[in-house]
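In the part that follows, the structures are each spelled out as structure tokens.
Laboratory data are not the source of any read-out in this text; all were calculated from the coordinates shown. The model shown is predicted, which means the values in this text are computed figures rather than measured ones. Cβ atoms are built from the backbone, for glycine too; each structure is taken alone.
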Structure I
Amino acid sequence: MKSFILIWIVLLSALSVFGQQVVSTDGNYFENSSGSISWTLGETFIGDFSNSSIGLSPGFQQGNQLGVNISINSANICEGESVNLSASPTGGSGVYTYSWTSNPIGFANTNAVAQANPIVSTWYIVIVSDGGISPNIIDSVFIEVNPSDFNLAFSATQTTFTSPPFNVNIQNQTPNASDYSWQWNMGDGNSFTTVNPVHTYGWDGLYTISALATDTVTGCFDTISKPNYINCSGGSANPCNITAEITPSGQAIICSNDSFLLTASYYPDALYTWIKNGVIISGALDSVFYAKEAGMYQVMITDTVCSEFSDYFNLINYPSVDPIILSNGVIMPCTNDSMELYVSGNFNSVLWNTGETTPSIYTNTSGYYVVTAIDANSCVNVSDSFMVNTSLINVPDICIVGIDSATNKNRIIWERQQNALIDSFRIYRETFVANEYELIGAKGFSEQSIFIDQNSNPAQQAYRYRISAIDTCGAETPFGEYHKTNHLTINAGLGNTWNLIWDGYVGFDFSTYRIYRSSDSNSLELLTQIQSTLTSFTDLNPPAGNVFYQIEVVSPHPCYPDSVYSKANTNYNSSRSNTINSAAAPNTGVQLINDNAKNIKVYPNPNKGNFTLEMEVSDRQEFELNIFNSLGSHVLMDKFDASGVHRQKVNLQGLSKGMYFIRMNTSEKVIYYGKVIVN
């Protein structure tokens, strides 16, 4: 529904006055009654704001007048869900206060960010003041609350049987049942998506029927379950020995960025399929599952005889509000001014990335500020970064990084802006601690914007770089976005093949990796190109002898280190990786097995792509699982911790039929090996 921002200010030329009403040109009006201002949308009363002066809507903003805009995480929610309201003011004095209300009345808050839990569709209104420097400003938003109680009901034409056939017809008695998508579980491993399922049970037993209904328009859902609803006797005993249960049962509530361990009944040779809101969860094939999203969860357990579904488990998220960093004041260039940063919302504790723990801090240093906040439910929420730039100039960006062919060292290139306020540029490289950068060099403004990192070793690893600029007052900008180099590695496959694996380039969008090959490192030729979403390639037909490889990415944007205005020099828009030599490649082919390696148990084998690896480990260790096809191409890699008797589910569905070779190793040696046939 359209959100209206209503207006009452000094610019009466935009308004028409009718008695006690002040009417805007779009037909909406304010009413003045007994010294109070009532905000009315057509004939609908929205709020009563005593002694408030209401500022212009954004359509009437001029100069540095106060403005505000409400942002929300969703305008359509289901019953029981919360909505996060965030007021983003602009202009004015820079020091703001907030007053939230609602229609229907019942909501009040004085923070920039607020959380609401409406039980019916509701208007939310915020009035923002900058201490009287500007007229108060108002904005509103409408939140549609959709029902999650569908009055689900069903019956069966017959529920008790004394002899076969056990034919059950479900009569769906839910109002407007065709408005929903259905997921029925009949209690014997069979499921249906029809409105009125028809099913024949094959065995004696008590069967629970459950259903999940999802509104096809809103996505809201409701469930119903009738335990032991169908009673079948007089037939054959049920050969199914599976009881599908989730521990714990019922429901749980967790923080939105947390996970919750669900454990299914364990059967050694069974297959597990986890389901959320009626949809199979890809890759969830173990007897345990860490649920991270709110929803209705089930597990289907299957053996060679039957399949069984568990009851639903309902995972709920605590309502939460992410902290937002706001600021008061501005830092004037070439001064020792400071700026106040503060956290919106109410939290039990906060921790800034500067180490400070107060709700507000003062800073006069350029950088990116982040706050971690813990709310009343002990949920941890992290803000987006807030950039403070104390310099006169804009934050510079790296253009491209890559190998310098003359030195075989990393080269960092940026385009020099024509700005007389720039004194110099500083180049930073990430340390051995993630996201921490150290200064490795500087370049004056008049110098060419190319820096060679003489201490880099591109053959060993990938590197991340950032740059900043210093203005003529000595103030430094924050870092620009980082760029990461390509790092290429090689290992031997089966049958004279070479497997290439590399770290992907980061810094700009591109669509293709170019792969170069030659028997001479000085005359590499283009072998092929692959999509940028891949970071591995197997050369199935390499030339005999030593082979050299290199990876290249090409930026979609030109890169001139002299100036963006005077493009006289070479366009440095290509980044190449280190060059690798197959002679130095480790042989990881499946034929090389440590003398002490053990054959791993694989079942079922053959299979259709889903199977289990079983091994016994004395001490807890981290394992790396690698699977190769019959050509030696690397098709899967996974890492996991294991101790005792460990069972690892593997999914090769989607790969071609054939034999696959399994290697399981620690950092020291190969521990297990095996073969599996997918048919």
Structure II
Amino acid sequence: MSWDWTPDTLAALQRFLTDRGIVSGPLTSKPIGDGHSNLTFLISDGTSHVVVRRPPPPPIPPGANDMLREARLLTALRDTDVPVPTVLATAAAGQVLDVPFYVMSFAHGPVVTTTTPSPLDTVQQRRILGDNLIDTLAALHRVDWRAIGLGDLGRPEGFNARHLSRMRRLIADADGVVPEHFADVDAWLGANTPAESGAALIHCDFRIGNVVLAPDVPGRVAAVLDWELATIGDPLLDVGYFLATVPEPGRSLNPTAELSAAMLEEGYPTRAELADRYRRKTGRDLSNLNWYTTFALWKLAVLYEYSRRRLVDGIGDPYYADPALVESFLAQARRAAGLDCDKTFHDRLVEPTTPDLPAGFFDRFVFNLHPTDAVTPSVLLGFGIYPPKDTADGFVVLSDGTEQRNLRFATTLGETVDGGGPFRFAVTEPNTIWELRLSDNAIGVELDVTWHARTPPWWGRVAVGNATGQETSFDHLFQSGRYAGTLTVDGVTRSVDGWWGQRDRSRGVRTMSGGQGLHIWFQAQFPAFSIGLLLVETRTGERILLEGAVMHESGEVDAVVDVRHALHADANLDLIDGDVLVVTAVGREYLVHADATAGGGFMAGAGYGGHHGISRGADHVEADRYPLDGSVNPRTLDSALTDRLCTFDLDGLAGSGIFEFAFTRSASYTYRPTI
């Protein structure tokens, strides 16, 4: 920003500070920071140092760059657990300069952006520093803002929707329409705006480059700076924003993440680890964190676009001239919301009348539903269409620990399809919200639920071969979510609000054959992330297929690159327990222990074993039940696949989910652990 002190303004500042006993003698000034918003200067009389903070040159947008408000807030925070500079003096517009400003103490220590300085530049100290950053944010959100006199600083009720609307107005036209390249994220945010998670004093620009670190070990925050945007609002907005500024290995950096590039150095916590530490420190529910991260990225795009337009009008900062800065934020916002996935993996099922689909083409989904503590019952349901065969079919399996109830249904295809038999579904918001309904039927199970995504999806296009040498491909998607609604069994209705469930979407032609030995469909749900993967090996232990990812509520999706295992099954080939080691693209390892004693479903009851995609005419429904006393097992059914409801343990972190598992029943197969 093109403003600096002149001899006259510096002399006026000297008189102002001398009169208040803050300095004595002639002053020097030095700009601090990147200067793209408010301007900050280090002022020295040769002995002591203070900091002066002032707004950019006029014109200043209404309500922006309020220096006296910022000084009031810092003063209120002085005796809290949040480290802030001490406000030494304030000046109104016209008192010294043509704009208001305040003077604060100088915090000695580094401001980190691209590299971490000594002695903080060790793996251990970077970890300590990263943890202290999120701990400082948690401390801010614990402040009793009413007790320190900030009760009038903001309106927390309806904050999320109001903040979204306010940001939208900065770039919308006279009719309230946002530019086309903003529209998809804007619509997603509007359709999925959560109720406020709480009310707290929030910073709204918290990142590593906006704090001063203590110069010595252990790594810690000495002072939090740049409070110009602070207000009373939803604390998860701060968390989402902070995580949006943390760079991810192997991904392009948005402009704000470039100012935090040091956090790519070894030792700093990942986004997922920071989110999990905040959750443990505060006890807050982070199931909607993905919305807040998306909003933060979209908001940054809005602010950069607004600043770019000001430059076009001749009053802005040249830093914002490049429209690619805006697009970098929008691209990451789309990824965080799962919108980039929907442009390549269309979440709705294909139209049955789509021409030129290859023989063997299918498009289907599977959802699982279970309590977070792996207590039965568990429900598996799926549905698929097979347009070349003019058929659709699906299933519902409920296991309660003593009995498995199976419902299978099929129908012919019309021009569109929304289910079959007693089952209906709707994709309310792709990759975000699905509605699932199961009405009265022969197994006494009814369902009326909404599935909400809690992580972004992973998807990939997978090529598979078979014994004939022919290669086919299909698209595959994993995503974790939570349910709201009810489950009714034999007329008794219970709430499933908060129950976990991962969904699986697949589309294409999949013709794996040729001596499969081991099949693992692993869906491990933990409080802040989910592991979803599919592994298939031959009878000799060679890998046929591996795909999936670790999907975090923070928005991070880390692809799986290797899986090793040590599994234990009983004499009937049913899973008892085992360990699965998951290695991701960024080098993380997750050693998960699975306990399958909670029970689960035999997938033969769902029609697995070669019974899907077979025309059975319109409105075909069949039902049966399996006793879970050992008389029905993988050796006696059409398919050896079992979907076991498991408890998982990851270094003491408890989780639950579905572990689909099968050993081949071939006598020539010997299982070979790889851990």
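Quick check: 3.0 is what I get for distance in nm of label points 7 Å out along Cα→Cβ at positions 155 and 283, calculated from one of I, II. Which structure matches? Label of the originating structure: II.
Of the structures labelled I, II, one was used to calculate FRET efficiency 1/(1 + (r/R0)^6) of positions 507 and 643 (r between Cβ atoms, R0 = 41 Å, to 0.05), giving 1.00. Name it. Mind dumping the intermediate values first?
Details: I: 0.50; II: 1.00.
This figure was derived from II.
Given a value of 13, 31, 37, 17, 1 for P(r) over Cα pairs in 20 Å bins from 0, in percent, calculated from one of I, II, which structure does it belong to? It would help to have the intermediate numbers written out before the result.
On the way: I: 13, 31, 37, 17, 1; II: 17, 45, 26, 11, 1.
The structure behind it is I.
The value 0 for helix-only ellipticity at 222 nm (-39500 (n - 2.57) for each DSSP H run of 4 or more, over all residues; to 500) was derived from one model only; which of I, II is it?
Numbers: I: 0; II: -6500.
Traced to structure I.
For the set I, II, ranking by volume of the Cα convex hull per residue in Å³, for residues 179-546 alone places I highest. Across the set I, II, relative contact order in percent (Cα under 8 Å, 6 or more apart) reaches its highest value in structure II.
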